[in-house]
Structure P
Amino acid sequence: MVNHTAHLGEAFIFVGFKKFSLSLVAVVFLAVVGVQVAYLCLLLFAFLRKKVKPAGEPQPISIIVCAHDEEENLRELVPALLSQDHPEFEVIVVEDRCNDGTYDYLRETVQQHRNLRIVRVQHKPDHISGKKYALTLGIKAARYEHLLFTDADCRPASNQWARIMASAYKPETEIVLGFSPYQKKKGWLNTFIWFEALLTAVQYLGFAWLGHPYMGVGRNLSYKKSKFLAGKGFITHQHVTGGDDDLFVNQYANRKNTVAIATPGCIVFSKPATGWKEFLHQKRRHLAAGRYYRIGDKLILGLFMVTWLAAWLMLVPALMADNIFLLTGVFLVRLLILMVLLKTLARKTEIHVEVWQVPFLDFIFGFYYLVTGLRALVAKQLRWKN
């Protein structure tokens, strides 16, 4: 039995037959950590549940990539896409007002591959973001009903990527969410980018498996062309630079029409930012798009991030005021669950996670999110490379 009573700035907690007298700051700290534990346990439960693996026949699919001055990346990506083990697919590269040799490279390559097509953008309307306009043209040009998206700086982990994603569709499925971590390199910046991407993944994959999909990543995302056209594309958020992936999913995904896949063969690795300025710009763009999420999703995600930061801010004051062993133990339980959760994702997708780094990354994540979140709230319109 647990009973809380406030008296002169104190609260009493009864655990079994033992009575603990705690200050209000300690009680609030326990409540904050309790929210974190509940949240992480819910996600861990989702990851430990048996997932339905793609077992159907792969649907014919159009792979769409938007590129703005990406010649170097496309020289690596296009051959990887054309070598996908899929019975019927096409690759559409949308050349978005490039100033490098992208168009010349594509024009030469398309002559050698009948399933490679180019959509060229030379001008765009002022009222829509560049990438969304390019994607819209690519989608309208697609021959097939099922679409698969990635970015120019991404690389599929295997030649089974398109087949697995296209096999995930059931009669009622309209959206398929994939997993896209960053490439692992040396340095603490890369380590933090890796950690932040994994944390994002365990949230959107976990909630999708729990029946509440709220976002996806355009580096590895699939949906039906008819779904896009029926909703008039990105019209509700066409002025927002980001959100061609997460806002689209947030608007149209639900328990019945969305499937999430995270198996080794259908991972897409993305090149990470090489500097803090580039990374923070990317995250501000993503967080700015988050302002347009459904209200319920903003409340759930907001509660998670507020309690994450509060847990670290209140840790030292709580330990200085009260039972250091009880409060430390509760906090370590939260940290342990987080480590198990990330390790479970790593095991299911066959990626490597160094769990010994998690405590340090856990600490800096909350404060990083505070700074980037506040800047995103007051940021002016961000741009997509153009």
Structure Q
Amino acid sequence: MFVYLDNSATTQVRPEVAQIMAKTMTEDFGNPSSLHRMGVNAEKILKKARAQVAAALNASPDEVFFTSCGTESDATVLRGVWESRKKQGRRIITTAVEHPAILRSCEALAREGADVIYLPVNRDCTFDTDALRAALTPDTILVSVMHVNNEAGSIMPLAQIRREIDKVNKGILFHTDAVQSFEKLDTDVHRLGVDMLSLSGHKIHACKGIGALYVKKGLYIQPFMLGGGQESGFRSGTENLPAIAGLGEAVRLAEANKAERIAHIADVRNYLKQLLMENIENITVNSPEDGVCSVLNVSFLGCRGEVLLHTLEQDEIYVSTGSACSSHKKGSHVLTAMGLTDEQIEGAIRFSFCEDNTREQMDFVCEKLKAAVASQRRLRSAFKRK
């Protein structure tokens, strides 16, 4: 049985998405900037996709800009705000558990003089707003907090963060990386209270290499890429129209049955969690009870997560040990920040779900995982005795 449980890393492209991308590449291949009929047709496709993404965010189409990925969207925000507002202030606030796209950008800006504050998190991978309150100063220009943590699945209280920001200065900009929450939670930008929001296509069954960035109307941040002035001058470069059309179609499909899809994913996730707790001893569930429906992080004590990953792979079960963007590095900065022990971090597995997963698959996963855990624990026990 094939079971793919690494959907937080990437998702399978939907057939409908691939079909519309193929048509755009082979038939509607005009440049949206061209003035002739094929260019005008391409521009219509571009506008349709922009409207589809905007509607899912409850934003205006002219507030949505297409990028190459979530990482570019994040980098655009950090660099753009810094270059536009560093004369007003130098403090940037984020968390210790952000995606590397945010953390590496913050490190680069710190080398240029930015005062970057990394808020610590608790065992549930959320933070005390008292820490945010203490960090906010008149010198603050940006707060960037992810909506959902990609390893633990915790949900950050964005609306509450916005309220804390406004108590200090309503002019402080607020950005969220919504790559893991888009189409899994409510991402209405007005209810969340964000000025900017990043998302990625390949997390919602579109292709890799396409992302988007919401920027609140009237807000100016310096463009990250300069050139021909595409995307209203905000992100130059000929638009990747096939990928953009595919993203729009993926959004349309996700919006069509959003409530039912989320409920199904949550049911499958909770079912696997129950199976693991009932059938495998000495495990620690690292994801909070109120986490996102699509992520379950569990530590199997006395095991190495990487070994379990490859053992499961032999049975066509695909999981991860953490973020795909940092999987080749030792340890997990997220689990470390949460205060997990070395043994818990070493034995951690992340299961991430989509609507294609079923309870029947979870029975199979639990069966194979139980055997893999028992085998590895016996081997390690025997090795220790020697």
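A compact table of results
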read-out	value
Given 20.0 for mean count of other Cβ atoms within 10 Å over residues 29-36, calculated: source structure among P, Q	P
Comparison of P, Q by mean count of other Cβ atoms within 10 Å over residues 165-172 - largest value held by	P
Structures P, Q, by Kirkwood radius over Cα pairs in Å, for residues 285-356 alone: label with the highest value	P
Given 78, 44, 41 for Cα extents along the principal axes in Å, calculated: source structure among P, Q	P
Entry that produces 24.1 once mean count of other Cβ atoms within 10 Å over residues 69-76 is calculated, selected from P, Q	Q
Winner on distance in nm of label points 7 Å out along Cα→Cβ at positions 181 and 205 once structures P, Q are ranked, highest first	Q
Top of P, Q by Rg/Rh (Cα atoms, Kirkwood Rh), for residues 229-348 alone, largest first	Q
Parent structure of the calculated result -16000, given that helix-only ellipticity at 222 nm (-39500 (n - 2.57) for each DSSP H run of 4 or more, over all residues; to 500) is the read-out and P, Q the choices	P
At a computed 6.0 (distance in nm of label points 7 Å out along Cα→Cβ at positions 101 and 317), which of P, Q	P
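Just so you know, all these numbers are worked out from the coordinates, no wet-lab data involved. Predicted model, so just to flag it, every value in this text is computed and none were measured. Cβ atoms are built from the backbone, for glycine too; each structure is taken alone.
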